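In structure tokens below, several structures.
The numbers here are math on the coordinates, done by the rules we state, and not lab data. In this text the structure is predicted, and so the values were computed from the model without any measurement. Cβ atoms are built from the backbone, for glycine too; each structure is taken alone.
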Structure P
Amino acid sequence: MHDTELILTLTFGLTVALAFGYVTHRIGLSPIVGYLLAGIVVGPHTPGFVADKHLAEQMAEIGVILLMFGVGLHFHFDELLAVRRIALPGAIVQSLVATLLGAVVALSLGWGASAGVVFGLALSVASTVVLTRVLSDANELHTPTGHIAIGWLVVEDIFTVLVLVLLPPVFGNSEGGLAFAVGLAVIKIGLLMAVAMPVGGRVIPWLLNRVADTGSRELFTLTVLVVALGIAVGSSMLFGVSMALGAFLAGMIVGRSDFSLRAASDALPMRDAFAVLFFVSVGMLFDPHYLIDAPLVVLATLAVVMIGKPLAAIGIVLLLGYPVRIAIAVAVALGQIGEFSFILAALGTKLKVLPDEATSALVAAAIVSISVNPLLYRAVGPIEAWAAARPRLWHLLNSRRRGPGGTNPVLPEEADPRYRAVVIGYGPVGRTLARLLKENGIVPTIIEMNLETVRRLRSEGIAAVYGDAARQDTLKEAGLNGAGSLILSASGLKGAEEVVRLARELNPEIRVLARSAYLRERAELRKAGADEVFAGEGEVALAMTESVLRELGAVPEQIDRERERVRADLFGDTAPEEKKG
């Protein structure tokens, strides 16, 4: 019976999540909204099939571990240091403001001070998934606005991880008092990091290197999952800290190795599946009648998320001397809540600090804020224009425009796409093309699956990415969004058509040059979006034809004429496809 309930919960939960996630994605919303709605549909508060809440929560635990592993995997100190002057104070002050406002709402409802703190903390953190999606859709992920927003969110994530670690000793029934409990937790965390970082930093890359040498993608994926789950569980059993912190540390260790990108592209799709179950399990806690019974609570929660947090962010960014548009854009992008909010709420409920109605308020606020956020972000330009049309308001907003030292903040500018290219493969063809690009002032970034080649290129000062080019994350890491050309220099590249399609989705303006082994492959590559396709069979035929004609004493005009005739014979069947390109 238990097995049947597990299968039914998995099947119906994921099926409904797929349906709602697809619909919300098609109408331009985050799929997270669909997953939360799916949880409501299969939950106990709506008619029809009711999923097993206990089983859903157990699977959601794995989702939390893998989510935290992903956060650690993408955590980079250098990204944070680049915008530390604004991200650190901004995230800290905004989190404090949101926590205070959330606590005021909770206290006015009679939930108590402890519930108020946890509720406020849950409202203070924005969704990484939603933020990245909104910035990416607006083509601002790699702009000053995107850099600041991502750095801001990194600080929030670190702060939330610390909160997750400290909540159990603070609100749990610990002996020896609060100070003793917190001190003991800090000692345990210190011991965990003292062991995990140096030992794991040596053992895990060594293990991943050995598994990668086998060439088996399945074994590599399994190894990454074992590392994530193993360190998470070991942290809890051996050091008595949360599995979330262990998973975060595991992600950091893998992220500092040469395998970070491959781990993200190969192993973390399973994270997404379990993360869906996590959102479904959160949605199951929501009672739709709560909107009728307590509309003011939902409105107050929304006010904190969509008014209080953005206003605090705008004030901070302007006070630090940044332009008005960046202030408005960052504030709007952070005006939502997501995955970490629910992780905090779930822990607060487990500790019997947070009442069930608080989770319902969070779910309602998340659905509304996540749904509206992309629409609000599109209004950033009009809002700036409206403010600029009012001289007094515009002067007030720009009164602190100049940063410390009397100079405007210096933000990194994007390189001209015409002088950037991404080259897939570093065989003889890739090496030759990379050399020609560099000699002509174009900066190449190499994508390679040979780890030793990647390490050698980096030591020579050449940008190189280790990963599968058929994965979107790999192409993004290589900077395809801001490149002018993509060159598939490897013949017989597995999934070449998918690489071209992904490239077109990420950067519709990019010029794609592809290499194929056989003439029959040209049509599919052209159909996928390649601008030029060079088939090995055809080029060999042309080269041999020219050699034979020279040997026979043909004049250059005859050679050119015959070359064109051979080209028409070989490539004539794909000419219509080329005209479409």
Structure Q
Amino acid sequence: MSEFGALSLLPPLLAIVLALVTRKAVLSLFLGIWSGGVLYAGGPNPLADPWGWIEGVVASGFGIVPTFDWVVAAIIADDGFHAQILVFTLLLGSGVAMIWNLGGSYAVRNWALSRLETQREAGAVTWLLGLLLFFDDYANTAIVGSTMKDVSDQLLISREKLSYIVDSTAAPVATLGISSWVAFQLGLIRDAYDDLGLQDHPSAFEIFISSIPFNMYAILAIVMVAIIVGTRRDYGEMLDAEHRSLRTGKVYREDAQPMQDVEADLGDPEATNPRLLSFFVPVVVLIVVTIGSALLTGYDPGDGLYDMVIDADYATALIYGSFAMVLSGFVIGKVYDIFGFNEATDTTIDGFGLMLTAVSILVLAWGIGEVVAALDTGAYVAEYVGEHLPPSVLPAVILVTAAFIAFSTGTSWGTMAILTPIAIPVAWQLTGDHTMVAAVVGTIFSGAIFGDHTSPISDTSVLSSTFTGADLIDHVRTQFYYAGTVGIVAITLLLVWGITAISPLVLLSIGAIVLVVLVYALSELDARRKGVDPIAASVEQKHQGEPVKPASGSDDGAEAAFGGQEPTASAGPDEPTERTE
């Protein structure tokens, strides 16, 4: 149990509350870390020795010394894993900038708009891309977000909606297949079983396979995206965002602070004849080199594919893949005489600038992780909740606990690292049943992602907002309603399973039906309360010529783009633009 007790919750919760209230993520995170520095320097019990507590705080520079120690430690933590992710993020920014200057984004936009005529179609493609890129959530958000941002802008899908689709098909998908997430968790499962000292038990991979049906939040989150995209119904703040985008042409809120704006930061592309190859070649290079490098880093003579996947160094592979992506841009620029090596180098450096906000928030979010590690926040929550649990409610309680830890710390992997060594022995000691062990493994996955999806200090939330060009806090606030709905359904289903032992596959089917009913009911209730249509795009938008440019800036821009009318599909050069009712 943490010696700081409930006080250990203060820094992460302060950062989260301030972020949601002020919408200033960097400031909120820093103040959260600083509050932890003050608490840590003074000690766990300021009332027992007030003068000693004050002396400790003053000696630490009023908490500044531990604050910056934690920030630096966050960068070099986990044997350099965080530093590798920062390099990967910066290189991806360069890759995005390279694709932009090569004209690849324009080419994809023009190609997609000639085929994707509605918001539903664009949302479905985004969802499918999220399912296909299952091997890593970071690469998933980068590729899918960058691919679909311009297309969704032209179809007036709000940045909040796009970032929700991307975020809710990145980590959830990564927990269901062969990925960096699964490789990390398999190691934790194996270690937990080794600590139990059992002579005969299923392999870590068998436990993982059995855990998939219990990973209900992840599965239902993917289903929820399909329901929202298919029905086009929204509720909560997402309904407001979609109506704003359709009525004014503003794909993000007027006072929003998008995590990146490639066009504003980089200007017009160098290419005068955009080619699809300029987009797809760098993306394919990223995927192929990343997967190939991952397998190579996990290879030892005599190893099979399973061993290579388990032992792979995914962070290193992502660096190799993103560097190869940038290098391919140099080659394409030279081959098609778009720009030379000097211009390509400038583009690479400009791409780093696209990611500075994201990198700053990532470092501070990891800094919060250092704070909660120093204060033993995760251990306090896990031990407090884990006492005196009946077996029937264990999976549901594990999900809630994991969600709270992930919400408070902003790290899914940290949550898994904290809970898995605790939950597996508890599940075995309570039941002696490997099925229960598999159930808690699935619910740890679910809770970690649920917490991430509702937390403004989550790295996946940061990266989803970055690559879709959304405001981080707006993304979290709008996604919260959908994540909360799915989370409540998943918790309820796990409670039913614990009491009745009904097949989790049956319960998942019931859960999907319940989500459909809830989406219809909540969208109708919220729309009626606000006096709007539950479907913002109540009339399909058909593109007949060059797409209307969305007005991301001022009201004047919206009027210029739409002539004072609500946005519709753009008309041809000599055709009037019809008003959408």
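Rank structures P, Q by distance in nm of label points 7 Å out along Cα→Cβ at positions 95 and 511 and report only the one at the top, that is, the highest.
Answer by largest value of distance in nm of label points 7 Å out along Cα→Cβ at positions 95 and 511: P.
Output the label of whichever structure in P, Q has the greatest value of relative contact order in percent (Cα under 8 Å, 6 or more apart).
Q
Taking 15 as the value of percent of Cα pairs over 46 Å apart derived from one of the structures shown (P, Q), identify that structure.
Checking each candidate, the match is Q.
Of the structures labelled P, Q, one was used to calculate log10 I(q)/I(0) by the Debye sum over Cα atoms at q = 0.10, 0.12, 0.14 Å⁻¹, for residues 127-358 alone, giving -0.61, -0.88, -1.15. Name it.
That value comes from structure P.
Using helix-only ellipticity at 222 nm (-39500 (n - 2.57) for each DSSP H run of 4 or more, over all residues; to 500) as the calculated read-out, with -23500 as its value, let me know the right label among P, Q.
Q
For which of P, Q does distance in nm of label points 7 Å out along Cα→Cβ at positions 159 and 311, calculated from the coordinates, equal 1.8?
The read-out was computed on structure P.
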